[in-house]
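Before anything else, here is the set of structures, which you'll find just below.
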Structure P
Amino acid sequence: MLLPKFEFHEPGTIKEALELKKKWSSTARFLAGGTDLLVHLKKKIITTDHIISLQKIEALSQIRDNKDSVEIGACATMAKISGTPVIKEKFSALKSGVDNLGTHLIRNRATIGGNVTNASPAGDSLPALLIYKAVVLLESLDGKREIPIEEFFKGPGKTDMKVDEILTGFRLPTPPAHSGAHYIQLGKRKSSEINVVNVASFLEFDPKTKKILNTRIALGSVAATPIRALKAEALLKDKIAEEASFYKAGEIARTEDCKPIDDFRGSAAYRRAMVGVLTKRTLATAFELAGK
């Protein structure tokens, strides 16, 4: 399959990219890694007259450790994120998420901004961004805008980003002491299929009492968008961090928090069952990491 004809532009700054987008509006699309966009163009799922590449805008590929937070540029590749020391040390669930996306070749091209704006309910980086309370950073010619990532997704392939905006990156608060997080994805074949279920969990506990102070659980592939398992989270508040508590949370996530459907990758019943299993496993591993 050949790519359709379009005009290709390579601005050197965010402002230049925004000016080009304003000029052509909905007839132009931004290109980051291109692992989704180019495939969709070849298959004629989408069409466009102008491609505005963001690859030469250095600021969009940077990862900055601000001590109390980390900022990840939208064009940072999955491979770069995975290899960044602060991500390895403090954001293990995000590292697991980006490591599970596609093959090595894809991770060298795919960007976190592209993964998020694609807004697939099964996106590998999305549950981790949810549990780390990421803030989405947007910019237009009129100024900058910040949105909690929980409010960013509006449906499959739909986000709150406006036509004249660029997603410039994400800000993630640095996790507190005595906390840990983990991510697990379940697919038909490792790294080459859309996820059947994916779950990420964050847990903070009191080392003296072993009581859970804070927990966040995110579920993918079981609703129209990635979602928080709010009822399961509420159940864990002030509970002792132990296997019995994690099992109960998994049961609540399975029965009350998710809304899966049947499709060719798996039945709704199977997805529900796996939500329970993966929620328990991610919580247990998060607790283990929190104690280190």
Structure Q
Amino acid sequence: MKEKNSPVSELILQLRGVDVSKYDDSFLNKSLQKRIRETHCITEESYYNYLEQNNKEGEYFLDSLNISYTGFFRNPLTFAVLEGIILPSIVLKNANTKRKEIRIWSAACAAGQETYSLAILLEELKNGDNEKMNFRIFATDQDDVQVNEARDGKYFAAALNNVNLKRVNQWFTKPGDTYSVKQELKMNIDFSVFDLFSEQLGCPPASIFGDFDLVVCANLLFYYKPDYQKKILEKTGNCLVNDGYLITGEAERDVLMRHNYREVFPQSAIFQKIACG
């Protein structure tokens, strides 16, 4: 039996053509309550009437659902394991199999901090003993505003709190009040808009065929209901090479365990699919 949507969800679908029922109920309700407060509507019923009469409010409500919080090197343990173990192991594996490049999908890139963190690790690995190593990062988000911000690569100083001074000096310039990502760090990154729930596309079109060594989809799953979590995991999992890695958030560990993934290092939030025997 299909779950009945709330009146506000039904109205959003009617007015904006967007089905918000895929979001986790608690997240959706928090967003709704925030919009009720900000519009001074007091009750859900009065907000419904306000939404019905104000064309812009539907857009504001949908904007409130954009999941855009991220940061450079956000989970220190995850990035330490990536830097010291996972990425070098991928380099070695690719060298043995004559694979030409490391391919990574940053599947909810938001304003780009995660993507550039990955690029910094790969550039540093490349400049060590792996000068011939090539890589390509495909960074996507469903929100074109976020994708454009990520492509632009400009951040206030507070955003770089987790970036050490050596990396700040090497990979950023400061032409004014903000820090800008240097152009050479962007050279192997392709930014594009992509809907993880697209029925037509299995991977970002720019990647052509997926075939990713690593997919990063951190702190996204818990915003969605279980059926939609499953869709995200199926799509990202189908794009991975054999023994490829999927990175999520620390709070999403149980979701991965329920979908036949194992954590490769304790508390790292880095997973591999368990082979069916």
Any idea which of P, Q comes out highest on distance in nm of label points 7 Å out along Cα→Cβ at positions 198 and 262? Q
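When distance in nm of label points 7 Å out along Cα→Cβ at positions 14 and 214 is computed for each of P, Q, which one produces 2.6? The partial results should precede the final answer.
Working: P: 2.6; Q: 4.8.
This value belongs to structure P.
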Work out the source of 0.90 here, i.e. which of P, Q gives that when FRET efficiency 1/(1 + (r/R0)^6) of positions 70 and 126 (r between Cβ atoms, R0 = 25 Å, to 0.05) is computed. P
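If helix-only ellipticity at 222 nm (-39500 (n - 2.57) for each DSSP H run of 4 or more, over all residues; to 500) is computed to be -12000, which of P, Q is the source?
Values: P: -9000; Q: -12000.
This figure was derived from Q.
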The value 17.4 for mean count of other Cβ atoms within 10 Å over residues 6-13, derived from one of P, Q, belongs to structure Q
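With mean count of other Cβ atoms within 10 Å over residues 30-37 as the yardstick, tell me which of P, Q scores highest. Kindly include the intermediate steps, with their values, before the conclusion.
Working: P: 21.2; Q: 15.4.
By mean count of other Cβ atoms within 10 Å over residues 30-37, the leading structure of P, Q is P.
Comparing FRET efficiency 1/(1 + (r/R0)^6) of positions 54 and 182 (r between Cβ atoms, R0 = 30 Å, to 0.05) across P, Q, which structure shows the greatest value?
P
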For distance in nm of label points 7 Å out along Cα→Cβ at positions 22 and 206 computed as 5.4, the structure of P, Q it came from: P
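Assuming 17.2 is mean projected area of the Cα convex hull in nm² as calculated from a single structure, say which of P, Q it is.
Values: P: 14.9; Q: 17.2.
Comparing all candidates, it corresponds to Q.
No lab work stands behind these numbers, since they all come straight from the coordinates. Since this is a predicted model, take the numbers as computed values, not measurements. Cβ atoms are built from the backbone, for glycine too; each structure is taken alone.
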